[in-house]
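**Q** Each structure below appears as C-alpha cells.
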Structure 1
C-alpha cells in the first residue's frame, strides 16, 4: 500500500505527463496550418487566448458553418470571415454560434429597442 505522499507524487507526475502531451499536441496542431481559401480563415490564437476562458483548444482556423435561423427557419451560412470578426474583434464567447439570419437579427434588435 502506498502512502499519501507517494500517491500525490504519482498524481503530480501523471498531470505533468498529460500536460506535456497536450502541449506537444497543440504545437503540432499549430505547425499544421491549412491554406487560406474560400470558406477558410486562419485564427489569431493570441487574440482568442486573451479573452476566452476555455479548457478546450482554441480554433486554429475558421470554416464556413451552415445553420438554420431560429426565428424564420431559413438556411444560412455563418462565414469564416464573420466568425473571425465575432470572436477576435467583437470579443464574442468562443462557445457561441450564429442562430439568427441577418434580417431576423435586425428585427429582433428593433423589437428590443421598443421595449
Structure 2
C-alpha cells in the first residue's frame, strides 16, 4: 500500500508486522470483552456501560468507563432503555390527506418556482 504512494518499505518490515503477535492492549481488550459479555449476559442484557463498569470494578477489574463503553459499542451491546416512547401524532382513519401537487419532485426548474412546506 505504501509503495503505491511512493514510500519505499523493506519487505522484511512487512513480514515482521505479519509475524508479530497481538499487543498488550489488544490482549487486554480481548480479555475485557469476554468479561463484559459475561456480566452483560448474567444480567439478562439489560445492563448498560455504566452498570457493567461498576460490576467489573466490584469484581476487581481496574478498567475505565470509556473503555467499557468502547468495547460494548464494538460488540453492539446496549442496555435497556427506560420509559415509554411517547407517540405524538395519531392519524385518524378518516383524516383528509393533502394533495401531492409536485408529484414528489422537489427539484425546481428555476429560482422561486417551487415552494414546499410541511405542517405536521
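FYI, it's all coordinate maths here, none of it is from the lab. What you are looking at is a predicted structure, and each value in this text was computed from that prediction instead of being measured. Cβ atoms are built from the backbone, for glycine too; each structure is taken alone.
**Q** Of the structures labelled 1, 2, which one yields -12500 when helix-only ellipticity at 222 nm (-39500 (n - 2.57) for each DSSP H run of 4 or more, over all residues; to 500) is computed from its coordinates?
**A** Working through the options, I get structure 2.
**Q** Could you figure out which one of 1, 2 the value 2.3 for distance in nm of label points 7 Å out along Cα→Cβ at positions 47 and 95 was computed from?
**A** Attributed to the structure labelled 1.
**Q** For structures 1, 2, calculate distance in nm of label points 7 Å out along Cα→Cβ at positions 15 and 87 and state which one comes out highest.
**A** Checked 1, 2; max of distance in nm of label points 7 Å out along Cα→Cβ at positions 15 and 87 sits with 2.
**Q** Follow-up. Hey, semi-axes √(5λ) of the Cα gyration tensor in Å derived from one of 1, 2 reads 40, 20, 12; which structure?
**A** It was calculated from structure 1.
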